[in-house]
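Trainee: Next up, some structures in structure tokens.
FYI, it's all coordinate maths here, none of it is from the lab. Since we're looking at a predicted model, the values are computed, not measured. Cβ atoms are built from the backbone, for glycine too; each structure is taken alone.
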Structure I
Amino acid sequence: MYRFPSTKGALFAFASATFAGVMICAATASALELEPGIGAGVEYTNNARLTSTAPVDDLITIGYVGAKISESRGAVSADATTSLRHQHYTKDTYSDRNYFNLGATVDWEMLKDRFTWLLQDVYTQRPINSIDAITPDNIQDTNAFTFGANINFPVSGRQTFTLRPEYQSFYYEGQANDNQQYSLAANWNYQLFRLTSVGLSASLRNVNYDAPDIVNVTFSSVYFVLSGKRVRSNFSANMGTTRVERSDGQSTKGFSGNLNWLVNLTSHSTIRTYIATDLTNSSSGALNEVVDPGTGNPNNIQVSTDVIRNKIMTVGYQRRDGALNSSVTGTLRELLYSESPNDRKIRSLNASFNYPLTALLSSGFYALYSKTDLIDANRTDNNYTVGANLAYSLTRKLRGKFDVNYNSKVSTQSTLDYNEFSAFVSLVYGYGDVSSSGRGGY
């Protein structure tokens, strides 16, 4: 049985693509850069359901088509990546699956330096239950559609005032968490020194859930903003307060802030530190992390209608040069939910290393570890993944990859334990990559 994106979710993605086309046609006429891709993969797993008892093996065939589109000339800047992945379980462990993905952003500077239209659409898959293994039964289609504008009012050579009205629509397959968000942000920025700026920011955001029995929420925030650049680093910091008011009369407020610091250690290596605490909802929090993975893993957040206190510190190191491509990221996180028993503490460490053996052949190694303490359930999960791969470029556009990995989960709730070995081979022509079936705890 085939599973296609739902009608509502597909309409969001279609609306995004249509509006992007209208914006591009309304601006300067120039050719788009289009890079299509096609590929196939085969994966073997000795535990397709990721269970502790009676594991079953299966052979999964995967087909892929994708494309990358970009436009950066004239008043329009547009970038979009899209793909459709089909999975077939040859031993019928699960029914066939089709997974559609879209990441699109369009900026149209209608009035230079004064008025810019903004559009973004992110259609992807997320786990239904964020603490369970990611199998086809625990995957849902999600879509986040954003439409807004940046309106700039230059006050003087050093001062700028900006308004940003925005509409967002969030969709979750088969769940009653769909919501519409309306927000308005006002920002005042003052260039204190040549490379240092200060400012004030205020925002108001209404979250209206489609289901009539779910309480709507309003977030209002005020921040002091500091940002700067140095020879080898740049930073930004927000410090302020957020007030949350619910339509049932309940309210709360608390400190919110973040620090984002990027340091160029050498011309090929960087280290990024991100520290934040804020009051938010699951839709907005996860979308921010999808758009900027350096601020956290969106799959840590359980989709809900709660107000969430999100505390996080993540440090990531990256090195990119001809000898070695490597990355190491460590994260400490605490998520507290206002209503549901989903409070958790998360510690994770991810590392990957890729080394070119020849001009056409490269090898890779990766390791992932996470420990999740579920506070209300008095439960601790430890997830481990280690793997290695070989990638070979047959031609400039045709490349193949072979990957093996071992995946394990150890929980204080022993019925959730599992071990899995998998092997995956893929071949791609053009843009993109064929990903594996996406099982595991990450």
Structure II
Amino acid sequence: MQVSSHELEDRPAVGRGYKLLRGLVRLWFRLVFRRIRLLHAEVLPRFGAAMLAVSHPASFRDALILVAAFERQIHCLLNRKLFRGALRGWLARGLGMIPYEPEGDTWSAAVEAACGLLGKGEAVVVFAEPHLVAGGEPAPLTLAASTIALEAESRHSGQLGLAIFPLYLFLPLARPKTKELLLYVEAPIFPQEHLAAGRGDIPAQARKMATTLLASFRQNAFRLQPRDIQAFLADLEEVLRLDLEEDWAGRPNWKQKVEGFTLSQFIAAWVEQMNSLNPGRLVALRDYLNSYREERRRWSLRQLEVEAAGKWLRSPLRRVWCWVESSVGLPLAAYGLLNHLLVWVLLFWGGLLKKESGRDQRLTWLLRALVVLVCYAAQVLLCAHWLGRAAAGYYALTLPLAGAYLWRYKWLLRRRTRFLLLSAGLSRKAGQLGRLRKAFLEELNAARDVYVETLGIPR
């Protein structure tokens, strides 16, 4: 495709300062997250007025991700509170971000700045914004992007050629092995069509266009399948029941049960919206929940093992005796192990340790005994050579005794000490599970509060 010299002159140049900062941001993300993948990027033109409408509320981290992902310069419209701190303020200025305050009078100035940039053929990023309300009524998440786009297009009598590109981010940052951050650019929506049908009523046009943009958001390329959503809701209900049960168990004379507890429709609606607008956050919550359920499963298995260990574990005297023998007998078992290493190596190489070798069992045991006797004789002869016959005589007496106790100590570790350790760790593990569940519920409540803000419901 041929590009005229006039079009080349109209292309907005990317400043050196912006390129330098973008390079630093890319280096930082490469060290932390390794790779940012931009999918379906061919629909976004390399120059000309363009708006990227992100499907969830803004964060400074997300703005930096977008800066690092795109080759052309972009200008992010962000709440001024996200610029707190000297470093963030410096980066925001250097990267050409547009600040505003939802409760102040800077929104009109931000709209003016965004329209001016779009008029120059620049790219502007607008995040879903729950705070911008008019007349006390909650605004749709997409109204800010629609208003700016229509205002910019109307100033150029519908000839600006502006296109709005829904942008989906998939950032499951709770995953410890996350290697990629994914971005998907959706097919564009053209404000000229709404402008022509609205007869100059920009607020009405913006509301209509916001509905179209929101419908596009609900087709998020990264959304989870319905069966995964249902599984997440079922697991979430189970965790909330456990938390309520533990809370109520600590209250004196509390008789209410959790058998009839079910998730509210509000939570189900919140999960559906998260799946459409920010599935990465939902996946992060699901991973957090799966980690908790896996730890709880392991704890339950340990508890079952302890309960099936036998009556001896409930006897304080036998428990104390087992702890004493496990501690005192360790040096004796170590002595037996050291003196039977050669025996074990020869038996292993000869295949005499296999329980099902196809060989006659009487012959197997005879060969095992022969190997043991030969090793004992060789070790006693070496001891006699280095330490004398008297020491060798005493040493010979200890070998079978050490071997027998090594066998006993192996049984002790498998049948007694192991269950003691499991039993001792159950209460500590239960405390860790409680803290892990509380941490998950805090993450859940934080994400839910964002949804409450989008609805304009006071907390």
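Trainee: Work out the source of 69, 30, 19 here, i.e. which of I, II gives that when semi-axes √(5λ) of the Cα gyration tensor in Å is computed.
Mentor: Values: I: 35, 28, 24; II: 69, 30, 19.
Derived from the structure labelled II.
Trainee: Right, next: For which of I, II does distance in nm of label points 7 Å out along Cα→Cβ at positions 99 and 419, calculated from the coordinates, equal 6.6? Numbers along the way, then the final one.
Mentor: Details: I: 2.6; II: 6.6.
It was calculated from structure II.
Trainee: As an exercise: mean count of other Cβ atoms within 10 Å over residues 67-74, calculated from one structure in I, II, equals 15.6. Which structure is it?
Mentor: Numbers: I: 15.6; II: 19.2.
Clearly, the read-out refers to I.
Trainee: Give the label, chosen from I, II, of the structure having the highest value of distance in nm of label points 7 Å out along Cα→Cβ at positions 227 and 339. Walk me through the numbers before you get to the answer.
Mentor: Numbers: I: 3.5; II: 6.2.
Comparing I, II by distance in nm of label points 7 Å out along Cα→Cβ at positions 227 and 339, the maximum is at II.
Trainee: Assuming -20500 is helix-only ellipticity at 222 nm (-39500 (n - 2.57) for each DSSP H run of 4 or more, over all residues; to 500) as calculated from a single structure, say which of I, II it is.
Mentor: II
Trainee: Among I, II, considering only FRET efficiency 1/(1 + (r/R0)^6) of positions 283 and 363 (r between Cβ atoms, R0 = 41 Å, to 0.05), which has the greatest calculated value?
Mentor: On the way: I: 0.55; II: 0.10.
Comparing I, II by FRET efficiency 1/(1 + (r/R0)^6) of positions 283 and 363 (r between Cβ atoms, R0 = 41 Å, to 0.05), the maximum is at I.
Trainee: Let me ask you something else. Quick check: 4.9 is what I get for distance in nm of label points 7 Å out along Cα→Cβ at positions 51 and 259, calculated from one of I, II. Which structure matches? Walk me through the intermediate numbers first.
Mentor: Numbers: I: 4.9; II: 5.6.
Working through the options, I get structure I.
Trainee: Using mean count of other Cβ atoms within 10 Å over residues 43-50, single out the structure from I, II with the greatest value.
Mentor: Values: I: 20.4; II: 17.0.
Going through I, II one by one, mean count of other Cβ atoms within 10 Å over residues 43-50 is largest in I.
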